[in-house]
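Each structure below appears as structure tokens.
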Structure P
């Protein structure tokens, strides 16, 4: 019995194993059959998708190529735009230069026309004045004896030329000028009344008459006074950096030599002068007290520093401002009609020169200035309009204009 049970159990186990094997084979066959079925069904679809994917990849490659080409084209266009911008800027610069050149030519033309008028008037006046000069008073000289009259502060190339036309060539002659000689010469050379006296021509000429040895001794004495100068305040310079200080109105060749002996060579140094420096320098070079302030050295030097010593830009600026002056209101005047505007408190030589550049020469014109004119003038002089009001330019000019008119009428009568 037990044997039968064992055999039955073994038979049952084998049957189960066989059944499981058959089921496994069935599953495998079913899977393979399904796989083969689906493969046969979707193979074409897969092939189509693969083809489409391949086409898309090719399209992407083409698009990337187009993108690269477009980027290159854009870069080329950008470079072309940059080149065009550079061309446009160059054309604009050429246009500005052309306009600038045209403006300069117009300015030169106006000045040339005015100079022709002034030269004609000056020549007539010189020839007339020459007949009135008393050469017995100050002596005669020839061109061969000629001194460099521009060594005297207040005598520039124009005035030197006019003096030479009057046969005045030497320091010796100028050193002997009497008040009567000065009046006659003032009228002859169309120079501002009172300027020869104010600029101390006679005193300077006497000093320049000293021998070369005496002048060298004086310069050496001035060099020994260098220790009095506050170089930490005004700055240090040497001969290699020297500016042409005679560009500053009020500094002639002899004064320049004295300043150089003190170690003062540049516009920058003079622009840094304080009141103490002015006093020290005046005493050191044995100059006339008050002249540095009156001639406005510091303002002139500051302007020259700003313009790097170039006056052409300044002249263009002032010429442009000139158009803003209301000459219909204040009237038109010319150099030969000029009054000595430095007689107005607050106007020095530098300010007077700038006013002359604006076409303002007379007391009468200043007495008629409008508020707009004052704004323009203040801009040119780089001062506050309040300063003009404070010094009462218009009031002073009115009084001087009336006094000048009365004097002229008295002289004519």
Structure Q
């Protein structure tokens, strides 16, 4: 899916820039004509975003806060341009105010709100522009914006839950790494010095620990270098896209963690389906927009033929049946929603249930992580203590078995 830029004009309007999202140039032209917009000149494929991925500058534009303010204003029947003016006046950060004013300026130039969202690229989530465009086409922009705010709030809550739940396990992991480094870089070398000063040959266990100590002290940088070198070689050999696909396939196949990764993608997919269907967006367009929201290419590949099945006459529940990424309980519940005419509401319930279930799985995974780290630390300490104990016993036997007079 690309973003194409045209100079175009609707009837009775001046020529202006238009951004259109499509799979190809012919599809972009068809979309323009379906909106009764006459293309004047093709300006090429648009570049999304202006910030460099390695830039240290962090944008202060808060799209969640922007949507939080915009949703109730539109719901109160305040025109979009006036709503943006109110938000700009209340903005505390100059960057946020300039961002909102740029949206207002675009509206004055005759651009659609969805086009302005796309032109800001990575500032907005990838699903934002598609949902706004669907709201513009169906005349339900206030409702869609309200649903967007709820969706972004739930995503933010899940993200904050993962971060807060990870603090304690990461603290334990940090302590474990610190203790392990201190053992091998400070304690083991000092104890080994006793054997060196006595002129005795070290036991095999101490020789092994001393070799590990030397590695941790002088050759630790070989580990990140080896990882980076392997990554660059694989990327050059296989290609960036193939490597990304292989990595995501590996993640999906991992026990427990893979299911969580899939469920996180499915939460976004089902929630988007619920929002679009509840706002009467045409079903083929709905599944295409929802499919583009899935970021994992392995999972996304499992939903590429949904639109084809729907065109063939299948219902949504039948098109999703047998898909290995779809939760087992989704298809029967969706079938009930189709029979009762409450598909959007039923999908919303499924998404809420899946989000709660995913939170529980993440909590269980982190609960397993804590004792695993503690056991690892205990094993490291045990190996060091046993090795030192064996060495001390050998020193004691040497002292007791000295030459008799």
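When Cα Rg over 2.2 N^0.38 Å is calculated, the result is 2.21; to which of the structures P, Q does this value belong? Don't jump to the answer; show the numbers that get you there.
Values: P: 2.21; Q: 1.38.
Computing Cα Rg over 2.2 N^0.38 Å on every structure in P, Q gives 2.21 only for P.
Suppose you compute distance in nm of label points 7 Å out along Cα→Cβ at positions 13 and 29 for every structure in P, Q: which one lands on 2.8?
P
Could you figure out which one of P, Q the value 14.4 for mean count of other Cβ atoms within 10 Å over residues 165-172 was computed from?
Only one of P, Q returns 14.4 for mean count of other Cβ atoms within 10 Å over residues 165-172, namely Q.
Suppose distance in nm of label points 7 Å out along Cα→Cβ at positions 357 and 373 works out to 1.9; of P, Q, which structure was it derived from?
Working: P: 1.9; Q: 2.9.
Only one of P, Q returns 1.9 for distance in nm of label points 7 Å out along Cα→Cβ at positions 357 and 373, namely P.
Give the label, chosen from P, Q, of the structure having the highest value of FRET efficiency 1/(1 + (r/R0)^6) of positions 197 and 269 (r between Cβ atoms, R0 = 30 Å, to 0.05). Display every interim value, and only then the final one.
On the way: P: 0.55; Q: 0.00.
Checked P, Q; max of FRET efficiency 1/(1 + (r/R0)^6) of positions 197 and 269 (r between Cβ atoms, R0 = 30 Å, to 0.05) sits with P.
Any read-out appearing in this document is the output of simple, stated calculations on the displayed coordinates, not a laboratory observation. Quick caveat: nothing in here was measured; it's all calculated off a predicted structure. Cβ atoms are built from the backbone, for glycine too; each structure is taken alone.
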